[in-house]
Structure P
Amino acid sequence: MTTINDIPLTTITGETKTLAEYGDQVKLIVNVASRCGLAPQYEKLEALQKQYEDRGFTVLGFPSNQFLQELGSEEAISEYCSTTWGVTFPMFERIKVNGRNQHPLYAELVKTEDANGKAGKVKWNFEKFVITPDGEVHRFRPTTEPDAPEIVDLIEGSLPR
């Protein structure tokens, strides 16, 4: 039986990976878009990466042009993220987060309910999913900032002491 950890993922540089390669880390998965008004969240995502990466945490960025706000190539996205926001966390190739050609990772993630008990489609860019080491998935909508107390508390509470 395939689990969320076994789903093949392609990095922004073309390497094949799976979530299993991130082991027991706390993972914050986010669909990103360079031309979105929420793009300044990149700065807070990177700050979380820097603050917690040595303790078993990583942000995983998944560019998506689903809402017509992403650059046209992986190279352009990679350059934008590194030069504009100093992104060092792993980035993946552009994917579809909704619809017929939805990436299998997102097909699993969107089954998770948010704080209001709503599952289903990704509403916009920068929707966040935190996967704890025990495999539990938590969902945060796009307007919830990466450094919101509910996200930081979940990260800190899931990291090894």
Structure Q
Amino acid sequence: MNREEFLASWNEKFRPQEDGAQLPPHHHHCLGCGPDNPHGHHLTVHRRGEEVHATHIFDERHVGAPGIAHGGAVATVLDDLFGYLLYLTGGPAVTRQLEVLYASPVILGTTYRLAARVLRAEGRKLYVEADMRDVEGSLVASAAALFLSVDVTHFDQGMPR
């Protein structure tokens, strides 16, 4: 895909998505959700009302301490989940600040449920929060972030010429 096609596809993505819809990956090689990234998390996300939801299992590619997911892998998944909120808000934005609270170890091979929501918008600023819980409902990690709305041409900076 050339850069014009890529930028046009991003503009097209930020349109309203139906409740219950599986949301499209940010792009096919995205570390968080890209289906074509062999090192990625392959996150699959659905809209539920004004939230986005996913389940995820960290595997050996994400190891930190033996049997435990690396904190950076957990932060990657939470940050990528936040990116799906942009399908609800209607425009591209970038992470300005991300804070992750690790409440307990994230165990490899365990299913986790994730949910994210927008707290408020102030001009270009979008304040968001997320939580990650085990199947029993216990909180294992949470995150808060500040995103800044940008024009789609912001992503032109990283495209090959």
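Each value in this text was obtained by applying a stated rule to the coordinates, not by laboratory testing. Quick caveat, the model's predicted, so the values are computed rather than measured. Cβ atoms are built from the backbone, for glycine too; each structure is taken alone.
Structure values in brief
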item	result
For -7500 (helix-only ellipticity at 222 nm (-39500 (n - 2.57) for each DSSP H run of 4 or more, over all residues; to 500), calculated) the corresponding structure among P, Q	P
Mean count of other Cβ atoms within 10 Å over residues 102-109 from the coordinates reads 18.9; which among P, Q	P
Read-out relative contact order in percent (Cα under 8 Å, 6 or more apart), computed value 22, structure in P, Q	Q
With distance in nm of label points 7 Å out along Cα→Cβ at positions 78 and 118 derived as 3.6, matching label from P, Q	P
semi-axes √(5λ) of the Cα gyration tensor in Å, for residues 54-93 alone derived as 20, 12, 8 - corresponding label from P, Q	P
semi-axes √(5λ) of the Cα gyration tensor in Å derived as 26, 18, 14 - corresponding label from P, Q	Q
